[in-house]
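Q: Take a look at the structures below.
Just so it is clear, none of the values below were taken in a lab; they were calculated from the coordinates. Only a predicted model underlies this, so the values are computations on that prediction, with no experimental measurement involved. Cβ atoms are built from the backbone, for glycine too; each structure is taken alone.
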Structure 1
């Protein structure tokens, strides 16, 4: 695998008259259009022409829309536009310098750093290739069987590792090794098929597990803080996993297969299962470090260690001068500029909340919606729909923190129990339509093995079908099982 460079604009081979080629054609003109639209949003925001919204709120909204458009269209590298946002926030008086750069002192960036180092360790040790070889031998007898196996691996990892970013960083090297082992390194469709199988299953399917998604834990934390009700891991599993976890993983499989998997060449027969030599000493150390990390992450409720603390312990072990698996010099291959994007994303969430934009958007949506006229199905789906616009303005973990208290109050007004309200919010925060909305997808793009257009089309289909089909099905499941 190449060092983690950010977002080179490689294009895959033509696939004929398919939805993907239409998206690819649009993507070629998107950067120029995005630059114009993004700058227009910034200018209009600072002109503050709308009487119904405070000037500070319009400034914050204009900057947020500028960032969203630039991160989606990418007229300039993402890390550059993110750094520009970090400079504009204090420069224009929207946040103080300390508030703007406070995400660098938070746990998220350091958890991502830990995941990047572990991902680099997998690649450099060669263990990623060995794990990929094992996966192909078990699942690689046919294309469909391979993709089913990859989706099961992605979903299973969500039970073991609580951070979506870390899971992606651990799974991507294995997926890349699978593609290379199949002789499809230069095939954009094969890369997308294999890597998006792992990415989408571990993220979208992982939302059915309380610890599988950061927004889930934020929603549960807000419910406990605001109403004193504890959502247990087993409760979440019972009411969210069958549809949002398991069935949605099947939906991911169907979408990835339709877009990319069915276009792959037939697989070569698996090789001799005893052909590989034993693991070398570095690979054994790497395996022990990963096993230690997974063991600690999966038992965090027992020992109480935060995921970021576990991650940094693992990094310290693998960088140890005597007996480590990586050298300090090799850390230069970690994609440090990506942290600009993460910091900018969280700072935008802060300024939208402090300026009153999120409250104004939520209040406006609540005024437009009369829950009393809906039945049990419509009420819960309406709660999900109200939250969706916020998903496009800030990181979805921030959305979970901002939206949950308001939705709990709205639910009380209409006689809806707290737990289904919280889970309706969680359904909304599990709907990620575009990569910039959630860090794991942006992290996956940094491996430069599939295009933004391929990822965006896949995400749009999965999230749209989830909202139209699986969210109603999940509410129906709650009705049948007695939650509502």
Structure 2
């Protein structure tokens, strides 16, 4: 795609052209939008009738450095793959995707990005009638596992070769040999031989396994539940995308299933690592007409170890463990058990821990918060004893390396820099959505400001200031911000639907 704003447009006209594009009302000159066909396994069952039902690929944007990004508009209307749908998106799902994807980017978790959110005048029938919206999504590629499944399972193996070649050249060039047989031609102009393709496709599959394992390790470390891990929602590049009825953990609950249509709990929080492997197996099957099955199966053996290594690395960082020791994962498991026993707020727990100077006794506030709510009258003496016992083990582990006072200060700064203060909590998102539906975007902007810089309050403005606040006023001083507010203790769990 070569598209641009008209050269003679004024700045106001250019902005209007962009507004119309982002709202799905008009393409830029030179754009030739398309909807993509793919298939996939939905809740474990193959569905051949899938594709971009409410989104269109506007084209690719090339940066000044030669890197390309897909521009994908969600909610643009019916496509050939809408089936019985209307092709629309609603404010509810659009706001949720907009905020979650920007938050994930702030955490450093691979994700699509939301370039723009636009509310329109459409009234869209979902469970109720809701106001319509569009999201302009940006990522390096929208290639899904389901693209390969479509061509493989429909017997279109020559087209499958073409798709593999495209993926290799555009996104996995490191998997290709440095020199192809026709050395006098540029790499991009040379056809791949079957032998080169087979070797490179296997290397690509191995890379996809690693990226997927690392992605899901990050989901588990940060308490993210995707909730619809169908293979058509799996990115070949290892990105988080297709944000639907997702949730982030409030009180720590490993069996959280935020999608009310997932009655069997297939895509619950604790199930995500296993589902990631299952989905990769489906991708391997899709590649098997061209790549040796035994080699594909052997490659899958690396998944579990890669996921565990990345998870251990992330958890050591979140817990501020200054070096790697064999017993660390036992401490991590005990931490998870402590949080689960009292349904302790997942985000607050790490933040409180990051404010504790371990050269000093554990503050009573920290002990009480980690004991959690275990009965109608709050936490018990036993719960506080369990929290104190874990904190004592943690203190010994951290201090074993012999940290100086400045080392300890830097350790806590690093913890605050990877343990967010803010998280897109479902109940807060619903409050923002209600305001946006009424034409008020002030709370949307306020929450976006915090989610794109989630490691300190706007009032402090830096990690140093956040650490100083904790030292001066206690480990829980920053948790008075209304945007850090967890759901009420007696609030019923909120489940969302897949509808957009």
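Q: For FRET efficiency 1/(1 + (r/R0)^6) of positions 120 and 192 (r between Cβ atoms, R0 = 25 Å, to 0.05), the calculated result is 0.65, so let me know which of 1, 2 that is.
A: Answer by label: 1.
Q: Sticking with this one: One of 1, 2 was used to calculate Rg and Dmax of the Cα atoms in Å, giving 24.3, 78; which?
A: 2
Q: Still on this structure, please answer the following. Upon calculation of relative contact order in percent (Cα under 8 Å, 6 or more apart) from the atomic coordinates, which of the structures 1, 2 produces 14?
A: Among 1, 2, the structure yielding 14 for relative contact order in percent (Cα under 8 Å, 6 or more apart) is 2.
Q: Ranked by distance in nm of label points 7 Å out along Cα→Cβ at positions 48 and 160, which of 1, 2 sits at the highest value?
A: Top value of distance in nm of label points 7 Å out along Cα→Cβ at positions 48 and 160, among 1, 2, belongs to structure 1.
Q: Just checking, which of 1, 2 has the largest value of FRET efficiency 1/(1 + (r/R0)^6) of positions 88 and 456 (r between Cβ atoms, R0 = 41 Å, to 0.05)?
A: Top value of FRET efficiency 1/(1 + (r/R0)^6) of positions 88 and 456 (r between Cβ atoms, R0 = 41 Å, to 0.05) goes to structure 1.
Q: Also, quick follow-up: For which of the structures 1, 2 does the calculation of helix-only ellipticity at 222 nm (-39500 (n - 2.57) for each DSSP H run of 4 or more, over all residues; to 500) return -22000?
A: This value belongs to structure 1.
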